[in-house]
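> In what follows, structures are represented as C-alpha cells.
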Structure P
C-alpha cells in the first residue's frame, strides 16, 4: 500500500482538502484499474486548485510510478517483452508531465530514476531537470518533450521518438539512443559522452556545444 507522505501527516493544517487527500490516497494503489485512474484524476484536480498540495501530490505520484514500474532484471525482461505501458502508470506519468512547473518548489526534482517506462507516451511533456538515471524509455514517445537539463545517464532510449525534443544541457552519458528518432531535437551543450547512437535519426539535430567524446555513431 502507498504510504501517506510524512509532510502530510505532520502538517498542522486540518481542513476538508487535507481530509479529501487522505481519502484519495488509499484508492491510488488499488486492485481496480478504474479506481486507481479515478484517484489519479482527483489528485491532479486537487493539485491544480490547492497549490499547497501540488508538490506533495507530484512527489506521491512519482513514488507510485517508481514502485509500480521498477526496472526488470534481464531474465524478467525476456519473459515480459511487451512494450505496452500499464494504463495506471501512463495516467500517473501524464499528470507529472503536464503539471504546472511554476508551482514546483526550488531545489526539488522529479525522481524517476530506475523506472520502467518502456513505450510510455510523453509527447510534449515537461520533464526539464527530471532525474531519469538508468530509466527504461525504450520505444517511448517523447516527441516535442522538454528534457532540458534532465539526467538521462545510462538511460535506455533505444527506438524512442525524440523528434523536436528539447535536450539542451541534458546529461546523456552512456545512454542507449540506438535507433532513436532525434530529428530536429535540440542537443545544445548536452553531454553524450560514451552514448550509443547507432542507427539514430539525426536529421536537423542541433549538436552545437554537445560533448560527443567517445560517442558511438556507427550507422
Structure Q
C-alpha cells in the first residue's frame, strides 16, 4: 500500500539541533560553577540522556540541590534565549518533503521536544509550512504522552490506516514506538541515536542518509 502520511522524529532525523542543545546545557553548567567534559560533549548520542544524567557529568560537581535550578536554566535558555542559529534541516530534507507533499502525502512531526521549543524553532526557521501538524509530549492536556501514544493520537485524528503510514526516526525508541502502533519504520543512522541499537530492532527499513530515505519512499509514494 502507498504511504499517505509520513511521521517524523525531529532531533537527529529532520534537523541537526545538537550544537544549540549543547550550548544551552553548557550555559547552565557554567551558571552552576562548572563545565561539561569535552569527551562527553564530543558524542552527540549523549544528547539522548536525561538532563539529570547530563547534570551528573558537570565538574567540579555542583551540589545535588542545584539540579532543579540547572534544569530550569537549560529549559529557559533553550526555549526563550537560544536563536537556533546552529540548527538546520539535514541536506535534502526540505526537497524530499516538498516532493512528497506534491504527491499528496501528509507530514507530521512526532517528537519528545517540548512544544514551546519546537514551535519557536519552526517559526524562526520558516519550517512550519512544510508540515500538516506536529505533536509533543505536552501538546495535549493531562499527563505527558510517550512517543507511541503520540503516534496513536495522530493516527486517530487523521484516520489514516496503519498500513499507509511510516515513522522515520534515529533512535531505538522510535522503532519501538512505530512497532507499538503497527506501522512501518525507517530507522536512520545519521542522527544522534545509536545506529546499532536502531538496526538491531529490525525496522522495516534502515537509511544511512536522506538519499536512501528518498529511494525507499519513491517505491511507496
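None of the figures in this text is laboratory data; all of them are computed from the coordinates on show. Source: prediction; values computed, not measured. Cβ atoms are built from the backbone, for glycine too; each structure is taken alone.
> Please state which of the structures P, Q yields -9000 when helix-only ellipticity at 222 nm (-39500 (n - 2.57) for each DSSP H run of 4 or more, over all residues; to 500) is computed from it.
The read-out comes from structure P.
> May I pose another question? Starting from the value 0.8: which structure in P, Q was distance in nm of label points 7 Å out along Cα→Cβ at positions 24 and 136 calculated from?
Traced to structure Q.
> Comparing mean count of other Cβ atoms within 10 Å over residues 32-39 across P, Q, which is largest?
Evaluating mean count of other Cβ atoms within 10 Å over residues 32-39 on every structure, the highest lands on P.
> Using relative contact order in percent (Cα under 8 Å, 6 or more apart), single out the structure from P, Q with the greatest value.
Largest calculated value belongs to Q.
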